[in-house]
Structure I
């Protein structure tokens, strides 16, 4: 696009990459945008507003690049990821990608992301993952 600053394109690209890597559905994504900036679309935001959205995605666990999601500060969330990884390595969990774990967490807790679980919710998920391993 002619006349569009490179920083706008870069920040919009980062926002959309973060949305994808955080596995946010469209409603959740737009809710985050609205909560942070008051707007439900990133295209009409100022560069400052887009920076706030990127900072929020980083707070939510996005690494800020093309890599993986950063390690959680919550031990119980790390336990969920560890058990899930163990199930994947042993061939019990056959679906690839973190989307399958997020779908499992959503089904059990109604949280869109393991990072957002409470300790009680994570405990239910942890026990379910342990039972999967025991049954195999």
Structure II
């Protein structure tokens, strides 16, 4: 299997509609994500996207590169750095950090349109030996 140095970036504009759909799919109806009046009273001042909604874009990038192998053996170790707001454009970049015959580790950078980090960490994929 060829291990690319960089994965194809994933770029998405996050909408309130996506956040509502994610809430319905996940069962996470925290008003911080869905209630504009409530969110105005919080530190963020407006609704924010679910962190796992944004993290799913990392899995999209890894699945795009490694398919079923990622789905069956992938592991993430990440840190959520900043919120994502409706209307933000997020980009997932992944660069090869290390690899050998049994695994590859990619450094993950998820940034917003201002190039500020929103999620960072590592994605590890294991290969059959």
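Bear in mind that the values in this text are calculations on the coordinates, not laboratory data. Everything quoted here is computed from the prediction, not taken from an experiment. Cβ atoms are built from the backbone, for glycine too; each structure is taken alone.
Structure above, values below:
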{"quantity": "When distance in nm of label points 7 Å out along Cα→Cβ at positions 71 and 87 is computed for each of I, II, the largest belongs to", "calculated": "II"}
{"quantity": "Highest-scoring label, criterion being Kirkwood radius over Cα pairs in Å, for residues 63-110 alone, among I, II", "calculated": "II"}
{"quantity": "Which of I, II leads on relative contact order in percent (Cα under 8 Å, 6 or more apart), largest value", "calculated": "II"}
{"quantity": "Structure with the greatest value (metric Rg/Rh (Cα atoms, Kirkwood Rh), set I, II)", "calculated": "I"}
{"quantity": "Of the structures I, II, the one that 18.2 was derived from, the read-out being mean count of other Cβ atoms within 10 Å over residues 15-22", "calculated": "I"}
{"quantity": "Entry that produces -9000 once helix-only ellipticity at 222 nm (-39500 (n - 2.57) for each DSSP H run of 4 or more, over all residues; to 500) is calculated, selected from I, II", "calculated": "II"}
